[in-house]
Structures are given as structure tokens and as C-alpha cells.
Structure 1
Amino acid sequence: MKGRDMYHPIEWTPERIERFWNFYSANAAAHGNYFSKQFGGAILALVRGRVRLAGPVVDLGCGPGYFLEHLLRQGLACKAIDSSAEAVASVQARLQGRSGFLGASVGRLDRIPLTDGEAGAFFLIEVMEHLTPDLTAATYAEISRVLRPGGHLIITVPNAENLDANSVACPECGGVFHRMQHLQRFTAESLARRMTDAGFDVEFAAGVSLKYFKGSWPVRAIGAVRHGVHRLRRRPNPHLVAVASRGV
């Protein structure tokens, strides 16, 4: 095959997805790319300014567990779940014995290894864009089962991402894929609609630039003003944050 004829979209099976993320979990040099490492503190600050979180807080799709460290520093009891055994082993080894850490488990998004109503809150940080529509629906259903009435679901995804612009091709096999394995594109409206259709009460869903919410409280206060100016100037917001609750 020559030219464009050799290229074909990769079919993302569960096995291939696990293999992809096992590589990232095992490659310490790539950990700086993890969204929760870059913006975990900013996400938690933004959310805690809007809702009161109750534990246990579940980091679903936890990766290497950087967001868990922010939860623990805030005194929140938390659990970690990921489909990558490599990631779970790394989190368990690093955080075992920390006050408030309730353990890390291997689990599928559509088969969360928790009991009905066990969780007080769920964070899915840059997870939903990696899922097929069918798995998205099944994930919402599982979260609804595990999340106690009145508990909160917090989701972050890229804002109106151009998926094609971030595609790459394997020069050996010709497989074409998003460089970070993204499968879906979201806007604030589409994300809120899907959460509402799944039975959640959406309290907040908007595009934001999380860089303005990083740092200590005084820095964040200044950042909030700068973010307001940023929005007034109609500059692009690269991130979407949605906060919803499960009805009582």
C-alpha cells in the first residue's frame, strides 16, 4: 500500500485501551502529561467553591493517582479505581498508609467494584472523551447505582476539541488514532444534556481555563478576576467542567 491507502482508523478494543494506558503508567517520563497532575488542585478548588463534597470521594479512572493527593491534603477520604493494573499498583504502593486513603482497585467503568450508594462523590477527570457512546451510557448508569442520593458527580473533558487536529498515524502499521486516545468531542451543552438524560441534576457546566484556578487562595482570587476578563474578551476556554448531583 502506498500514500493515503495505507492508513486506517484504529479500532479501540478494551485490550488495546488497557495496553495504551499501561504504557503511560509505566513511562514515568510521560507523567507530566497527565491532566490531574497539571490541574488537579485547580479542579478541586473550583468544585469546592461551588459544592460541599462528602466522602468517600472516588477518583474513577485515576491513572497514577495525582488527583488523590489533592483530595488527601484537603482531608477527604478517597478511593481510586482504574482499568490499568499498572496504574493501580503504582497508586497503592505510593499512597498506602496515608490517612484517608481507602485503597485502589482495578475495575471497569461499567462494572464499578463498589456497593450500591457507597460513594459520596465521583470525579472523572479527562475520562469521558476516551469512551464510546455505549460505554458512556453504561458508565453513567453504574455511577448512579454507586453514588448515594445527594452525592455529586464531577466531570472534566476538553472543550469543543478538534479531534482530527490531534490525530497521528503509526508509520509501521498505518493505524490512525488520537494521540491521547480521545473518541468523543463535547461542548458544555452536549455534556450537560447527556448528564441530564442519565438522570443527574446539572448544577454547573461551562468552559473554563483552569490555569486561572491554580495556586494558593490569594493567587486563585486574582485568577478568578483574570478569568472573568478572559471570558469577557471571548477568548477560548480549553476545558469543560460539569458538576451534577444525584436526586434524593
Structure 2
Amino acid sequence: MDVLLMEKKHFEQLKKEVDEKKLKEVLDDFKVTYAYDAVHVEGTNSITLDEAFTLEKVTSDSKISELEQKELLNHIKAFEMVIDAVEKKVPMSEDFIKDVHQQILEGIMPGGLYRQMNVGLRGSIHQPPDYVKVYDRMRRMMDYLDFEFKGSTIEKAAYIHLSISKIHPFLDGNGRLGRLMMNYYLMADGYLPISINDEIKEEYFDSLDQFKLEKSSKKLEDIIKRLLLKRYEEVNKELEA
């Protein structure tokens, strides 16, 4: 049995033994850390982690811009949407993807609408498809996931994130959306969600480029496995304390 599976099984056992309040605190703290990482890894949001844990609503009398506050709080809500969908067994679909995207950009710009213009990605060799092809590419992505995909959960999680990154279906928020959809598939199969942070962002961006240029998802799959193992080790340690 590999180490990741052992840690996953250990977590499932600890869940039955530990105080529910303690478990909830550990899992809720991750929501904030996850949102903090999400708005930092490819953006310029200036909120600190300490500030993220104290931010409860958008306010105009803060040194933090309202835009940055919205980005963080929106992402917490979007993550909670995904958690709720997994718990209620809401199937993955284009409508679900659009709904989550709308939450990511709520109060910032219109969300949940596929782009109606062509975009170029600065610093990337790959350029997203023409906007008129987005609808077809997203439909094909879902058909493949629903009817043809034969890989593991981790491979499926990597595939949807990488595909969204490559298609770039929305004008903004594609990276945040892709990571949320990645976690949807992980959580739907009983895994803990994971977060991509600044420490590994160069390796992470390399994994996106590998898929765009080579159609390989191996780098992201390796990152997911490593982050899952680290997450289980950390959570199990907290629950055992």
C-alpha cells in the first residue's frame, strides 16, 4: 500500500475518533488558507494571511482595497460552493462551472459567461483558441470526462484543470476556477482538497505549459500527489495533537 493511501485511511479513522468541533476547525481554517493562496499565486493581491483570517465582509474603511477584499471573500464562497456540490453529489457540468466562475467574480465583473473575444497570454508560447471555438471545446471537454476518460481520480482532477487553463474559456479567473474544479474531483472521491501556493508556483506554471505544449499532465499529477500526501500528513498531525 502506498504512503498516500495509508495516510488517507489514517485520516478516515481519525475522523471517527476526534471531536467534531476540532475537525471542523481544521477543515474551516483550510478554506481561508486556500483562498489566500488562490488570489496570490497568479495575482497581485496584497492581503496577508493574518488579514485573510480576520476578514469577514467587504468594508470601505480598510487599508485593503475593496477589490482585494472581494477577491478573497468570493473565493471562500466559491470553495464552499464546491464543497456543498460534492456533499450533495451535484454532477460536474458546464452549468456548474459557470456558476462557480460567477461566484469567483461576483461584484468585480460579469462572471459565468464564456469570453466573446480573443485573448493572448503574456509570457506563454501557447495562445488560447479563438473565442468562437470555446463553446465547442468546453462541450468536448465535458463529453470526454463524462463518457471516455479512463484514468484515476488524480489524473481526472489534473485533466480538468489543465483543460480549463488551455481553453481559457473566461476573460478572467480561469486559474482559480481550474484549481476549484480540480478539487471537486478530488473531494468527490474522498480526498482532501489541496492548495497551490507561492512556494511551488514556478513548478505549477511549468505543469500548465507542459500540457499546452506536449499534451502531458504528468507534472501536475505529480504535484497533486505530493500536495495530497503533505496535506494528509499535516491534518493527521493536527488531529492527533
Structure 3
Amino acid sequence: MGLYREQGIVLRTIKLGEADRIVTLVTEHHGKVRAVAKGVRRTKSRFGARLEPLGHVSVLCYEGRNLDTITQAEALEHFRAVREDIDRLARAVCLLEIVDAVVQEGEEDPRLYQMLLGALRTLAAGPAPLVVPAFSWKLLAQQGFSPVLDACARCGSGGELVAFAAGEGGALCRSCRVGTRLTPGALALLRRILGGDLVGVLAEGPTPAGAELDRLARHALEHHLERRLRAPGVLDHT
């Protein structure tokens, strides 16, 4: 046991006792960390506001057997532009829940931490309506599920791809189609996301293909996580 300093993004918090909170962060070198922040719900707390969801912070923690304890917290980025825009905030909440569902406690994954930080910075710079589906598909690829998009995932045919099924591994031809309908626009957009044009995709506005890809990404994530995600449903109404 001992002290360690980390940078992380606050994913969620829950109340503990009368004045404390359990703070869940995704960190650069310690994976997901759950730590107690003592006294942060008191009005005189020195760093309570710094440990709210979405905060990018530097923390000093004391290792514990079950939960670590946060002894210091310094705000690095507040993402105020995201917090003050309901559409961007909804997208950010989706990102936080997705990462919380994927990352395991104690499993170091600095690339995923950097991906989330980059996505939040993208939202801070502009609306980025495609940031959630783009992040979701890049995350799935990073976690080992890179969907087959250049041929039918079931039979290998190079013909027209008209459906998508996560359980089949990707896009499907007309003869093999199961799962969800896949339009040419959504397929082209997904190929761009996974093929190196992420910056161009994130600069685009909302489109029917983007909304379709968002729904497909949610289904694919839920399939691989074997659980339902709550927050992405918010996007259906924004």
C-alpha cells in the first residue's frame, strides 16, 4: 500500500455516508479506479467540485484493500463548453457510460484513456454530432472486434452488403442478411471511421447515415458487453 499520483477522467460518483463520495475514474496507468473522496459533499470541501463526472483531474490517492482514498485533486480541464450545451453534454454522458462499461478495474489501458480524452476535447471544440458512433466503433476495433466491411461476413461474397449483424462479425450480403438493415451511406461512413478519416467524419454535421451508425454501434456494444447501455438512448431525442 502507498501513495500514487494519477491523471484521470471522472466517470461517475455515488454518495457514501453523510459527506463522502465514491468516485469512479478511468486513469492513464491504473485502468478504472474507484476511490473514496472524504468530505466532498460538505460546502467547505476544498475539491468537491473538481470530482464531478466529466472532470479531467490529477489526483493523489492512497491505496486501500477495497477502495483507494483520494487525498488531493487538481482540475486539469473542466469541459465547460460541454457542460453548458445539452446536446454535447448528452453525448459526453454516453461516452462516459461506454467507457465505464468496457474498462475493468486495475486493467491499464492508456490508449482508451487517451481516446476518451480526445473525444471530450473534440466535443469541447464543437458539436461533433458523430463523436459517439465514431468513438464506439473505434473502441470496438481497439477491443478486438473490427467488423468485416469489404465482403460478406458470413459467405465472403464481394457483392452488395445490405445488413449488419454483430453476431456474424460485420456486414452481410443480400443472401445472408440477418440483423439490421445497412444503407450504403452508413457503410461508407463506417469504412471512413475505421479506415483513417476520423478527423473528417468528426467535422461533419448530423446525417441520416450518422444516426443509423449510432444505432448500429449501440447494438454492437451491447452484444459484446452482454448488457444494455442506458445513456446512448438519450441521443434518440437530441
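Laboratory data are not the source of any read-out in this text; all were calculated from the coordinates shown. Small disclaimer: the values here were computed from a predicted structure and weren't measured. Cβ atoms are built from the backbone, for glycine too; each structure is taken alone.
For distance in nm of label points 7 Å out along Cα→Cβ at positions 72 and 176, which of 1, 2, 3 scores largest? Don't skip to the answer; put the middle values down first.
Working: 1: 4.3; 2: 1.3; 3: 5.6.
Sorting by distance in nm of label points 7 Å out along Cα→Cβ at positions 72 and 176 in descending order puts 3 first.
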- Note on the structure: Candidates 1, 2, 3; relative contact order in percent (Cα under 8 Å, 6 or more apart) computed = 24; producing structure is 2
